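Take a look at the structures below.
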Structure P
Amino acid sequence: MKRLYIGTNLKMYKNIRETCDYLAQLEALTRDLDRDEVCLFAIPSYTALHAASGVVSRGAIMLGAQNMHWEEKGQFTGEISPPMLQEIGIEIAEIGHSERRQLFGESAETVNKKVHAALRHGFTALICVGETAREKELGVADERLRIQVKIALHQVEEANLDRIWVAYEPVWAIGVQGIPAEPEYANEKHQVIRTVLKELFPQKGREVPILYGGSVHLANALSFISQPEVDGLFIGRFAWNAESFNELIRAVLLAWRTKTAIGKE
């Protein structure tokens with residue numbers, strides 16, 4: 001059975017208490033869901049990670065870090081190393097978010113270093129890719145995605161693909177002023193990413209989950225998850241209320257079951 005992936009990045013919005021309350025409520029609301037069918041994950045701020053790891057049951061909600069340095073130790077003021085995240089039980093390293101690339105100058109080569117570090121230390125690497133509005137306007141979105149994916153996965157071994165996820169997040173679609181992509185457009189870009197994955201990894205490239213993120217909410221989530229190439233959703237502010245997120249998860253799961261059932265026919 002193909003698994004559905006749904007998660008959220010809390011960015012710099014919830015403090016420790018708010019994060020723990022949110023995750024405890026979300027776990028309680030979703031306790032009946034089969035985790036072999038749906039994988040739920042949340043990526044809080046650094047300061048909340050330790051406390052959050054003590055609140056969430058193992059296997060209920062995977063926890064991730066919003067960023068991670070590629071070195072184990074060193075003179076990198078303000079950075080967090082892989083062993084530091086391992087120590088508190090973090091499972092996912094989010095890498096290459098557009099805010100890291102656009103606001104903090106993170107390069108494609110740096111993303112690649114972090115992917116390798118994540119794999120070496122047993123994390124799932126959630127690699128974020130996406131084109132800017134200008135690149136979309138110029139008609140080079142596909143080229144940009146191909147470059148980002150190929151550099152991020154440079155020299156990654158096919159045996160490690162079970163710990164690689166890709167999130168397609170067009171830069172113009174995320175954030176407060178974001179405009180969601182048309183579902184068909186998102187599916188086209190997922191196809192581009194999938195093609196690159198299969199070129200790089202002929203045996204297992206088809207198996208890497210590709211998630212859509214960018215102004216997802218209850219009114220459009222079903223349109224996205226119904227697209228053939230969309231394996232999950234990476235949701236922003238709509239997911240930051242546990243009750244609303246639970247409602248969305250259940251609606252999306254029903255649509256997912258329909259899609260996967262049709263795919264077997």
Structure Q
Amino acid sequence: MLVALSIAGFDPSGGAGVLADIKTFSAFGCFGIAAVTSLTSQNTIAVYGAFHQTAEVLRAQLEPIVNDFRISAVKVGMLPTRETVEVTADMIKRHGLPNVVVDTVLRSTSGYDLAGEGAIRCLIERLFPLADLITPNLAEASRLTGLEVEDLEGMKNAARLIHEMCSPETVKPSALHAVLVKGGHLSRDATDVLFDGHEFHLFHAPRIITRSTHGTGCTLSSAIAASLARGCNVQQAVTKAKRYLEAGLLSAPNIGRGAGPLNHAIGRTVISWPDADVT
């Protein structure tokens with residue numbers, strides 16, 4: 001069985017972070033393993049606090065599993081401090097871990113900061129160059145680039161600039177450095193922009209009106225990582241991940257008093273779903 005690793009925060013409500021990642025890996029037929037970067041206090045209503053793990057604790061989690069399992073993909077989520085970014089980058093580089101998807105978790109939907117400025121700078125300098133795909137939303141793309149990212153043109157400009165940020169790394173020349181700017185917060189349809197370093201691909205999807213949106217970014221990125229592990233190219237992986245996310249939103253269990261979780265247990269038929277609307 002293929003093994004997929006999540007390096008991310010722990011959400012005790014189960015909708016986001018490593019718990020969402022593990023559920024998603026399982027839906028794609030992968031065995032999920034994880035290392036926790038921060039213990040958060042949150043539910044479907046808000047994030048109330050975060051208790052970050054030290055570099056030593058994160059390394060102590062990662063070393064045994066990286067040395068034990070043959071890892072086929074890595075999803076990186078919340079990295080709250082420069083030290084946790086450094087440990088994560090060191091592990092990926094030293095062990096040559098493949099299919100690295102970096103979800104730039106910088107702030108919760110409720111407005112809680114999940115990464116400091118030092119961590120963000122280190123993320124760009126150390127981890128972006130090792131990534132096969134980086135998946136910021138509009139706000140994250142704007143914060144990372146300093147650009148106004150409010151429409152498709154802004155998304156394309158941000159994707160190109162983030163791709164350029166990846167160039168200094170030579171230790172992992174096989175890294176794809178693709179960028180997917182997610183358009184879930186666009187005013188109209190939810191269109192995502194993928195830049196593969198050569199051309200843009202647009203993924204069009206109708207907006208789904210639901211309150212069950214907790215952990216959508218975590219789920220999408222882990223679904224992409226699992227699809228890459230299964231041999232998909234980036235464009236195919238994004239297509240399958242978006243189909244899975246759509247099905248999870250449409251069948252959400254409607255639990256919690258705030259932005260509830262989606263349904264991660266929709267079955268493995270997602271692997272054979274047809275291509276999404278891509279241009």
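What follows is calculated from the coordinates using simple rules that are stated; it is not laboratory data. Everything numeric here is computed off the predicted structure, so don't read it as measured data. Cβ atoms are built from the backbone, for glycine too; each structure is taken alone.
Which structure, out of P, Q, was helix-only ellipticity at 222 nm (-39500 (n - 2.57) for each DSSP H run of 4 or more, over all residues; to 500) calculated from, if the result is -11000?
It was calculated from structure Q.
To test your reading of the models, identify which of P, Q gives 26.4 for mean count of other Cβ atoms within 10 Å over residues 2-9 when calculated.
Q
Still on this model: Please compute mean count of other Cβ atoms within 10 Å over residues 82-89 for structures P, Q and give me the label with the greatest value.
Q
Ranked by distance in nm of label points 7 Å out along Cα→Cβ at positions 58 and 154, which of P, Q sits at the highest value?
Largest calculated value belongs to P.
Out of P, Q, which structure matches 1.00 when FRET efficiency 1/(1 + (r/R0)^6) of positions 74 and 194 (r between Cβ atoms, R0 = 41 Å, to 0.05) is calculated?
This value belongs to structure Q.
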